[in-house]
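Next up: the structures, one after another.
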Structure I
Amino acid sequence: MRHHKAHRKFHREKRQYTALMRSLARSLVLHEAIVTTVAKAKELRPFVETLITTSKEDTLASRRLVNTRLGSTEAAKKLHDTFAKRYETRAGGYTRLVRLGRVGKRTGEQARVEFVPAGGGSSSGGK
C-alpha cells in the first residue's frame, strides 16, 4: 500500500528520481518551458516552486541551497537574478501546466510546463 507516500517513483531508485527532477528543473529554468509527460510535470511543479521561493530570499545560504538542488551554477544564477525579481510580489503559483494530449501511438499524455507571466497574482474574480 502507498500510505504516506508523497511522490511518484517512476520505477526509479532515489538517486535516479533525484537526477530526473534535477534535470527537468534545470531545463525548465534555462529554457523557461519544457515538454514532458503529465506525471513528470506534476511532480516537477512543487520542486521548482520551492526553489523559486527559496531564491527570493537572496542570501548566501539560499544561493548555495538552490545551486545544490539544481546542480548547475548557471541555472541557480538565473533563478536568483531573473525569476526572484520577476516574482517578488507573487506569493506562489509560478508555473503553469498545459496538457498537449498524446503524441504518437505508445507515448503517455504530454504536457508543457512553463512559467506564468510576472504579475501580482491577484485574480479579478470573474471573466
Structure II
Amino acid sequence: MAFFDFASTIAETKETHQKMQLRTRYYKTRYEKMKNQVLDYCKITDLFVKHEDDVHGELFLQANGYHMIVSIVQVSPMECAVDIKVQTYGLIGLFKPMRIIAKCYEYLDKKVEFKGVGLRP
C-alpha cells in the first residue's frame, strides 16, 4: 500500500483495478435479490439510503463521516456485477474507504453466492 492509498479519501472498484480487493465482484443472483442484500447491509451498519435508481442500478448511501454509491448491473439472467465507490469526509482517509468497501464485499460474499473477481476485463 502506497502513501496515496493512506491519504486518499476516495476509493472505487472497477473491472481492471491494480489491487485485487478493489476489482468488480460478481455474484450468482438476480438484481432484485442483490439490491435487497445491500439494503439489509444498510440496516445493520446504520447507512441511510438517500436515493435508489433502478434504471441505472445505483444506490446512494450515506453514513456519519462518509457516503457510498453501490452500482449493481445484471450481466446475465443469473449474474450480477457489484461496484462500490466510497468517499470519506476529512483531510486524510487513513485507508478507511478501502476498509469500508472490503467490509461491504465481505458481507455480500456471505449472503449471496460469490462467482469471482474481475471476470469480464
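Taken together, the values in this text are just the output of simple stated rules run on the coordinates, not laboratory data. As the structure is a prediction and not an experimental result, all values here were calculated from the model. Cβ atoms are built from the backbone, for glycine too; each structure is taken alone.
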- Item | Structure (I, II) behind the derived value 39 of relative contact order in percent (Cα under 8 Å, 6 or more apart) | II
- Among I, II, which structure scores highest (criterion: percent of Cα pairs over 20 Å apart): I
- If distance in nm of label points 7 Å out along Cα→Cβ at positions 19 and 51 is calculated for I, II, the one returning 1.7 is structure I
- Origin of the value 20, 49, 31, 1, where P(r) over Cα pairs in 10 Å bins from 0, in percent, for residues 11-74 alone was derived from one of I, II: II
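So mean count of other Cβ atoms within 10 Å over residues 67-74, computed for just one structure, reads 19.1; which one of I, II is that?
This figure was derived from II.
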- One of I, II was used to compute helix-only ellipticity at 222 nm (-39500 (n - 2.57) for each DSSP H run of 4 or more, over all residues; to 500), and the answer was -9000. Which one was it? II
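Can you spot which of I, II the value 4.0 was calculated from, given it is distance in nm of label points 7 Å out along Cα→Cβ at positions 43 and 91?
Going label by label, the one that fits is II.
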